[in-house]
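The structures come next, written out as structure tokens.
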Structure I
């Protein structure tokens, strides 16, 4: 995938950062796949939530592995052009985590980017992608998180540059760049393609890293998945459109699916850097059917040249 050895993290690594916010709403979510394609179609919401948790890549982002932090207790630093963000505690601790959140609070955070106290979350928390998630998937994710061990670790304040530290600016930002709403399946496409679209655009939120952003941090959707020259931690993120020179146009569906499972590139090399973590913590845990659905969707995108 256009120098994936130096790629920044897709989905969960960069985009899972909770940033603080102000608005509120939660509407119904549309299904994106049939039950036979959906490995979360089980009776236990915690078991379903465990799969959603992996698909969303939450573990790596919300765990400060570098400093031996407890799982999901937050504190991982994300350096951006706007300053440094620190991921929050999403364990069910009632004081420092999300243990006091209701279902409505959780839905509102993922659907609208709103904290329980009414503040806006910054858009690097990928509610801009999570807004399309099915309601059941969101609540199953909450059930899984609430089944984990609570950790009493306070969140570290973000260190943002002027004027981005002023949260009041997030209201106008949302008015300009954010549209909330559930994903609706494309009736002109089959169930596999629709499942892939749901995983890439919403659960996996791959565009949050692989799409370039404007000077205000909004994704340039006319260049969706064409690569980001200034990704998280200042690293370049590759083009994953089917462009034959700059993207993955020479890859087969099976190449992509196998890469997402193992990290092996079509040329026989092994991916390095942050993408290794994505595979180990997220895509490597998906079903073969879901990885194939992702591959099919990516190869159907417009082939855009790299940045």
Structure II
């Protein structure tokens, strides 16, 4: 299992650009495999990871995730190819639909055609990311173009896919999925079998299953859970995450968080690996004094 960590904005935290770069360098030095960054309302994640790519040497960099609706797929592809060049081939593009409240209430766009939107989006995005021209005519996109940066390095795609049909599309068209607010039960009974079967039926390689989860190594578990309940409560009522929590019989986000001592969390991560999780994407939150650095050291030891 590859061990990774979120390095940017989320759960009430919005670190400065320099702090994000320093965090990427820190976890690279600690031995982690991947650094992930959400695209929310602070920095542009693709662009910033290009900068991070120039300031790191080994670690894989990925977005988790960039919403599709606000960006034309050709624009997304051009950004991704630029960051891939800047990071010398270490970039993975994570994309997702975002949420109705964001796309409709904030951007003023329609959120009605989610599955067909993603199908069309991938039809344009995938060939461009592979350095190929695209000729596509659909209901939403009509594209006839190519992108020609010097020495194209293809960019792999992972998708935020939680629903059954989106997981099936992801298994057929992407290299994997990245989840959030999915605990072990939801992953083992819903996510892993659906995406794996879809990839197998499409004769695609076994998919990456990147499990995003709040994580903290702490001494006082009860106090840390109280903090986590406040930090992550916003995800409780977003429909996509609410459905995923329900699939795992989890009442609250803290019910899927990994909080405890190093031995307990190490054993739980092994259980996740055993059900087919290929990557861990830890959202390390500040649960108590010293816990942030302690958790990074723990992740680096895995």
Out of I, II, which has the highest value for FRET efficiency 1/(1 + (r/R0)^6) of positions 58 and 114 (r between Cβ atoms, R0 = 30 Å, to 0.05)? I
Parent structure of the calculated result 3.7, given that distance in nm of label points 7 Å out along Cα→Cβ at positions 234 and 258 is the read-out and I, II the choices: I
Structures I, II, by percent of Cα pairs over 14 Å apart, for residues 106-145 alone: label with the highest value: II
From I, II, which structure was relative contact order in percent (Cα under 8 Å, 6 or more apart) = 27 calculated on? I
With helix-only ellipticity at 222 nm (-39500 (n - 2.57) for each DSSP H run of 4 or more, over all residues; to 500) derived as -12000, matching label from I, II: II
Structure (I, II) behind the derived value 58, 40, 39 of Cα extents along the principal axes in Å: II
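Read-outs throughout are calculated quantities, based only on the coordinates presented, and are distinct from any laboratory measurement. Treat the numbers as computed from the prediction; the structure is a model and nothing was measured. Cβ atoms are built from the backbone, for glycine too; each structure is taken alone.
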